[in-house]
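What follows is a group of structures, each given as structure tokens.
Taken together, the values in this text are just the output of simple stated rules run on the coordinates, not laboratory data. None of the values given here were measured: they were computed from a predicted structure. Cβ atoms are built from the backbone, for glycine too; each structure is taken alone.
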Structure I
Amino acid sequence: MPNAPMETPGSHGRAAIAAWPCLAFVAALAGAAPASAAPLASPIQAMIETAFSDGDEAVIAAVLATAKKTAPDSVKEIDGLEARYRRSRAAAKAAQARAEGARLASASWLALWSGELELGGSQSTGSTRDTEAHLGVKLDRTGLRWLQKLNVQADYGSAAGAKTADRIDATFQSQFTFRKSAYAYGLAEYERDAFLGYQDRYTVGVGVGVAPIDRPGLKLQLDIGSAIRYALYDQRTNESEVAARGSVSLAWTLRPGLKLSEEGALYIDRAHTTARSTLALDTDLFGPLKARLSYSAQFERDEPDNHGQLDTISRATVAYDF
């Protein structure tokens, strides 16, 4: 039988030395393996969940940053809490949007209306110069894609039994939103102001518009289109003209309870130009009441008579929302 290999002295030592690099490599890997994340302390988790329930993004960001500095070993768990919160919030918003869309789509035409009644006084300059009474009514209906707006403004004044102002402007506009920030519109308008040179004026028009700025507290709308205007005069031939039309609408919440708005329109036809603008500042009083200061300017240019007239109206009114 062959002889078994004989172990020499020191062979065990040499084997141990040869195995040492492998053992050292394994130990190094074990030391490099990340330790499991430390559990998040209950007070810190409660603070984070309270911030989530409030929903203030600035507060949430500050609380998360503080929590990560306070518990650096629990960053992974904190990120997981935030991810779950974001998913839950997105799902809730989507469900709310679907419910609101279904409500608007199923509402009858008589529903969804809101309005405003405005009463006060006005001071005019230009074709007349007097203090007058002012009445305004606004109605709005906001549907899923349609928006209807009715706006009626009237000023009346008299002195020594004679009229010093008898002004009415009533406009109805319907808008159809075909994209998030774009819409098509149609409008009908009636005006009466004998002191500006016309007895009655009727306007119908169509066009398109965009809302380049539309966010909470600030909205800007611009539109352009064409219109047909028919004017009745006391001492001259009635006229019908095709006009180009443009308008601008701005609503800006300066701070809670304080709002600035601007409404402007421009009509240009072969023989006439009409430009008007109304700048208003609203401040909340209490409940549905608010105080309003406004300044309106209207310019009428009649080229055949080489006549240009600028009228201004300053108003101080109280408005009631309903």
Structure II
Amino acid sequence: MNFNGMRVFVTGATGFVGGALAGALSRNGADVHALARPRADHSALDGMPITWHEGDVTVPKSLNGALTNATWIIHAAGRLGQAGVPEDVYRSINVDGARNVLAAALRAGSKVRVLHVSTPGVLGRTTQEPATEDLPYAPTNPYERSKVAAEKLALKFAARGLPVIVARPGFIYGPGDHHVLKLVQAVRRGQFFYIGGGQHLCHPTFISDVVDGILLCLQRGRVGEVYQFTGPRPVTFRELGETIAAALGVPPPWLNVPGWSAVLGAMGLEALARLIRQTPPLSRTGVDFFSADRVFSWQKAHDELGYTPKYDLSTGVECTVEWYCQHGYL
């Protein structure tokens, strides 16, 4: 892909997805500008010709002037789901932050376009049939509710005339990630267990496929549309656990816990975590994630953008585990 002559402003570039996007755009010729909070670590992008702007999406005035002459704004900043985070924190970062970026984009002029990074999690639990973009929102937790509100905002701005496209990459993993790392570490320590036999479905998506999908949005996406990007196929949590174990060279997970027992255990861990002011190793939101199907269709992105995910689970997991080992996380 060639992005020569294109100026792209990226929020969230110190994070996993935003950083991968900023790096890919820079390598493909774009003039990349990125927002970073004071003292944020952007060493992962050291050596790349990226212009950094100090600011915060929750501080509207810090966006003033930063978006000038941008061809695209990729809004990838956000707070990921984590146990114990109050709902107002999600709203401040994911909703108010999105509103601030969209409003700044509207002020920046008629030539700027916005790519808003959302999540298929806004659809909540699914059946075993892949959920399409046109299904109604059905969030199940504070994080998903905040992403629904942010996506609605983005589409409202699109209706007002701001050229906005929404991308929904789901269950992202790969080199550079620290979110799924905890799951990999649990498998390595023999602490990962199945709920309901591990037969529920998830839809892992390798970071390179996510980047390819979003770059295709910049080239071919239709304004006002939503596109989902996932891996080639859904897998059971049992297959996920066994694939991670194989890449690590450790015995596969074997323990199975009933759903009700996992919920009770999570409640106890949450209560203890509140007392000692730490993040619980397992939360009720986490139990819900492993206790339901979340399967999403990438057919629309394929038909309209030419998106086809390239990384199957075993290849992606092997690449990810190798990166974790090289960087001392395992």
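Looking at structures I, II, which one was FRET efficiency 1/(1 + (r/R0)^6) of positions 96 and 216 (r between Cβ atoms, R0 = 30 Å, to 0.05) calculated from, given that it came out as 0.55? List each step's numbers first, then the result.
Details: I: 1.00; II: 0.55.
That value comes from structure II.
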**Q.** Given 1.39 for Rg/Rh (Cα atoms, Kirkwood Rh), calculated: source structure among I, II
**A.** I
Q. Thinking of I, II, which structure, once relative contact order in percent (Cα under 8 Å, 6 or more apart) is computed, gives back 17?
A. II
Q: Could you tell me which structure in I, II was used to calculate Kirkwood radius over Cα pairs in Å, for residues 128-223 alone as 16.3?
A: II
Q) If you work out mean count of other Cβ atoms within 10 Å over residues 280-287 for I, II, which one comes out largest? A) II
Q. Among the shown structures I, II, from which was the value -8500 of helix-only ellipticity at 222 nm (-39500 (n - 2.57) for each DSSP H run of 4 or more, over all residues; to 500) calculated?
A. I
Q) If Rg/Rh (Cα atoms, Kirkwood Rh), for residues 168-239 alone is computed to be 1.13, which of I, II is the source? A) I
